[in-house]
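Listed after this line are the structures, all set down as structure tokens.
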Structure P
Amino acid sequence: MKKGLLTIIIIAAILLGGFIWVKGAYNNMVVADENVQAAWSQVENVYQRRADLVPNLVATVKGYAAHESSTFENVVAARAKATQLTVDPSDLTEEALAQFNQAQGELSSALGRLLLIQENYPDLKANQQFLELQAQLEGTENRISTERMKFNETAKAYNTLIRKFPDNILASVFGFEKKAYFEAQAGAETAPKVEF
């Protein structure tokens, strides 16, 4: 009788220990996944801030350079594309991030061309509203860079957690999948050629 009770206690202790381990590992994965989603939301937030600045910047420049319509159209089209493309934070695949990154890169490029217009219009260069918008845009670009870095760090912590043994077994059982990282755009490793 005592031997049977001891066996039951040992089995119960093993099951309880296993349950506690599974519960803890699962909850750690959920927290890490939520952190990745929160980091992604912050990335989207700063990109939205940039998109919100674009109409004001275009309107300010348009007042000085009305005949630069193709540049304005390109900026508006790039902004529309960048704001329409959304990525589900629970499905952060490399392909989805690459598409998002490409759309944002097109907007960055169009904004760069828009900001170059100021060189042809001295009055625009001196316009206080333009200077403030330009400073806000520069600050937003810095925020984007910072939030992308934080996102990559958070995704790395999550990916490391779900790949370590024995958590990787639970991750595959419960469907936790690797998250993609932001990567530099193609050609970013080559410095631009500057000629005077």
Structure Q
Amino acid sequence: MESKPPQIHPTAVIDNGCRIGNDTKIWHFSHIMPNAVIGERCNIGQNCVISPEVTLGVNVKVQNNVSLYTGVHCEDDVFIGPSAVFTNILNPRSAVVRRDQYVATNIRKGASIGANATIVCGIEIGRYALIGAGAVVTKDVPAYALVVGNPAKQIGWVSAYGHRLHFDDNHEATCLESGERYRLEMGEVVVLD
């Protein structure tokens, strides 16, 4: 299948110097700023801001009303739910300019962030982690972890398909949808297949 140039709604503002991959869609009233990098097959919803130096991998979905500030980096297949919030300064003050002190936030492959979640800067969200709607994430989240609440706490593990994993006496679990098998080893989820 032949790839197509990005589809950009006429109300979107696309600054010079950003890079947008083929087959990406950018919807109403969104703003892509200079030096932002958006991979192929991404979907940027309505009323989003992608700030300078933000990087989005391939097939990243950013739902409506999300602002990704400088310092946010998403790997491939990340999902960001509507109205999720990201920060990039640990101690913001209106009267103190800290543009040279942005703190990075890294969201690894396949992770999903629920609607209205808040992600405090300086953390890593692991591969295929699932952040519940409205969670306030203040520390690193392990790969395949399920976290909810304020402050966010881990309540379990999920598969790459986002289904809760129930580990047996041998510390193994199977995803009900994909059939993929997992093992819990020393507090980490390992894919068996």
Ranked by relative contact order in percent (Cα under 8 Å, 6 or more apart), the structure on top of P, Q with the greatest value is P
Quick check on the output: 0 is helix-only ellipticity at 222 nm (-39500 (n - 2.57) for each DSSP H run of 4 or more, over all residues; to 500), derived from one of P, Q. Which one produced it? Q
If you work out distance in nm of label points 7 Å out along Cα→Cβ at positions 113 and 129 for P, Q, which one comes out largest? P
Looking at structures P, Q, which one was P(r) over Cα pairs in 10 Å bins from 0, in percent calculated from, given that it came out as 10, 35, 32, 18, 5, 1? Q
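Taken together, the values in this text are just the output of simple stated rules run on the coordinates, not laboratory data. Bear in mind the structure is a predicted one, so any value in this text is a computation, not a measurement. Cβ atoms are built from the backbone, for glycine too; each structure is taken alone.
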